[in-house]
Structure 1
Amino acid sequence: MRTIERIYIDGAFVKPHGEMLDLFDPARGEVFAQVRLADDEDARQAIQAAKRALPLYARTGKAERLELLRNLHDAVLSRAADLEEATILEYGAPVARARWTARYAAESFLHAAKTLEDYSFTCSTGDSEVVMEPVGVAGLITPWNANAGFICSKLAYALAAGCTAVIKPSEMSASQTEIVTEALHSAGAAAGVFNIVTGRGEVVGAELATSPDIAKISFTGSTAVGKAIMKAAADTVKRVTLELGGKSPSLILEDANFEAAVPMAITAGFQNSGQACLAGTRILVPEARLTDVLPLAKAAMAAAKVGDLRDPATAIGPMVSTRQYDRVQRYIRLGIEAGATLVAGGEGHPDGLGGYFVKPTLFADVTNGMSIAREEIFGPVLCILTYRDEDEAVAIANDTDYGLASYVFSSDPIHARAIAARLQTGRVMINGAPHDPLAPFGGYKQSGLGREYGAFGLEAFLEAKAVLGVG
């Protein structure tokens, strides 16, 4: 059995001091490796390394940072095939998803470089000059559902801003982290500019959140953990960016092409095997058109291939862990007990599959007060809700604790934009719009604080200093 026993501090690979943790292959439900976790002392050493590196790195200019970002892109891209394989084995991602995420991780550095290239760190207002300066040492905490991508995207913007960083990746994603770390090391950054410490959230994450030497936390994960980080960070008044949970609506308007819109809405709900914070898990359709929608939805469900992770046509892989599998099963039971109609799927494993695979599931006759409509399930479980008019559709869409993303389907772009303007979410995707890596990403309400990506993501790592009397 393979063992991972290295973390990265001050430009070197070192052995951490913590416990061993089993890593599971979700497709089989079997242990395939072990990782030794970092402890609080490892975290403190990483923080001090980043603190030592900060004064020099913060004074670097655009040219030096751009060169580093491009070198980091090349280094991660050179390991894309290895990262793809690790994502399939460790996370259970279908190959098409794994291939996309591996390349997205590398491309994050180019997106940050483009942003940096176009960004001015000084501007004038009134009689004063405003200078944007790096906030300091950043603590970057990444989730298991997109570990490599978030390591790279968070690090890219921190480095573009002139910050040094300590990264706490998900301990469940240690194989991906190992590959990314080796790639980043090969790019030749100065020692301490970034440090990667794999450990538990309540140990390493807590050290980052409470350390007076960490100026900024950027966290992606659950709303519950995000709230705990906010509380812990308050004592040292850290700057905090939180990208948290979601319960995103997909509004299919009366003038939509239903034959195209319904399958796209199902796809939006099943992205990343349903383990995505922006998945469109609530599908809102006109009440009078429900009889048209259900056959289309059943056909889309039947076409959503689950199983062989090496098949490019596979859309849905297993849940990441037995805990996540059990969570999804519980919500399916709650939906049935609440009186929702099971259109497809249900409890248990799909035929012929074991591990942590679940049946892709669709409920109809769902009201917005049901648990399956209000709580983030984080699996391939979707709900169809009906509305009588567009005011009710918007009211249902906004009646949630979350506000990360929403989807609007309409044949009229002006109509779709008008509805988008009424939705309380950080992103609105119209007719299945593709991901825009430079558009701000983040949520309203309990979906988080602040934004990532593009100029907004860069400024999340900057402080504004006003210099008066310069003119």
Structure 2
Amino acid sequence: MKTVSQADLYRKLPSVDELQHNPEFVPLVSREGRAAVTDASRVVLDRLREEISVGRLDGAGVDLAISGLAGAVERQVREALSYSLRPVINATGVVLHTNLGRAPLASSALDHVREAASTYSNLEFDISTGERGRRDAHVDRLFRKLVNHDACVGTGALARPGERSSPSISTIVVNNNAAAVLLALNTLAEGGEVIVSRGELVEIGGSFRIPEVMSKSGAVLREVGTTNRTRLADYERAINDKTRLLLRVHRSNFQITGFTEQPRVEELAELGRKRNIPFLEDLGSGALFDLRSVGLNDEPGVLDSLRSGVDVVTYSGDKLLGGPQAGMLSGRTDLIARMRANSLFRALRVDKLIYAALEATLLAYVKCDHDSIPALRMMRLSKEEIGRRAEAIVLKVRLPKLSVEVIEGESVIGGGAAPSAILPTRLLAVTCKDLTADELAGHLRASDPPVIARVEEGRVLLDLRTVFPGQDQALAQALAQLAT
């Protein structure tokens, strides 16, 4: 038998131009356009050349590939013209999964975004006066309701009868919490020193570090204390005529345990008042509901910090708040006004879509409708509810090659929130006779929609806490396809 050389195999492949004139391609060109089909043809032919170069295709294989070129190019066109950002089923049990988009939006937020995006709106227009308005007014009014009349939040209003009157609170919005911290530091401390504990010099996602954010803001870092122990006296000794700000950074993604010490928020707030130095707290995640209702007892909320005397609190919109990606700054009206006047604020501001989603999310809090916010609803699910859904899926996927059982497990909040908090749950533990756990997880990711799972101790684990009930059937089908 004559051996076919690689050169002969390459010569068998048609040119891009030949493909364009092939009658099989006429409907595809008419439907998708010549440019898209040309690009897809190049990709498919380049892929075949690569297969030939590494010896994966012989003469018969090349002939077979050529006979299926029309289908291959059509699939490539479809892939190239489809959305890259697509829905997935989050079966990891991580409620605020950073890589999977963090908090899903409430249906009311989606409706309000669609409404605001599909027509003109009063984003920066005061309808009552007919003059230009402020875009942050749409959410600031709701924040004011929450901080002063927060019966649904569970912490009480900022000032209770007989207590010292609370300062007026305002809120502005930028594109994420790192931007909020940057704006606050630049506004309140540019050219001066910011005092912060060494134990709070954290690194957040994407290798961004607090000292680097501070450097970009134009402020000078003044570290006090040690990694595990910082006292109020350390802050007091560090204050000098260059001090512009006291900063506390919440350790959102790690814990220090053992021989530790740090001042209470109230103590730092009192020190700031005594020395006339603003006190900024970077909460990172930030919640506007009573975290104790989901078993989180040591995670501070936004209103807790403001009631403790913090002058400005920065926090995220797409974490414990359960809204869109945004960075909020809530605090003393005079300090917030300075930040609003900073030219950096315009560079960091958000658009009408974020305001629409955020307004709808906050309105749910004002209405005490917490269960309409998906992330909060997921956190509130009991392991018994999750277990019943898991058992129903087991009944649907009783297949010889597949082993699916319900076991005890734990969910986590994620998103840099409550690093030590766990939520009891029940998991689906899956194994397949013909596949390793990693291969099984890969097949689930290849399903439509993709299913994202955990792999532990040789098994694939699926946590329905983060799977919407309407996705249970799709999850069962993805599991059933594994055994076919």
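Every number in this text was worked out from the coordinates using simple rules, so none of it is lab data. The shown structure was predicted, so the numbers you read here are calculated from the model rather than taken from an experiment. Cβ atoms are built from the backbone, for glycine too; each structure is taken alone.
The figures follow:
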{"quantity": "Among 1, 2, which structure scores highest (criterion: mean count of other Cβ atoms within 10 Å over residues 238-245)", "calculated": "1"}
{"quantity": "Entry that produces 0.95 once FRET efficiency 1/(1 + (r/R0)^6) of positions 406 and 446 (r between Cβ atoms, R0 = 25 Å, to 0.05) is calculated, selected from 1, 2", "calculated": "1"}
{"quantity": "Among 1, 2, structure where percent of Cα pairs over 30 Å apart as derived comes to 46", "calculated": "1"}
{"quantity": "If distance in nm of label points 7 Å out along Cα→Cβ at positions 30 and 270 is computed and equals 8.3, the structure in 1, 2", "calculated": "2"}
{"quantity": "Parent structure of the calculated result 0.35, given that FRET efficiency 1/(1 + (r/R0)^6) of positions 94 and 262 (r between Cβ atoms, R0 = 25 Å, to 0.05) is the read-out and 1, 2 the choices", "calculated": "2"}
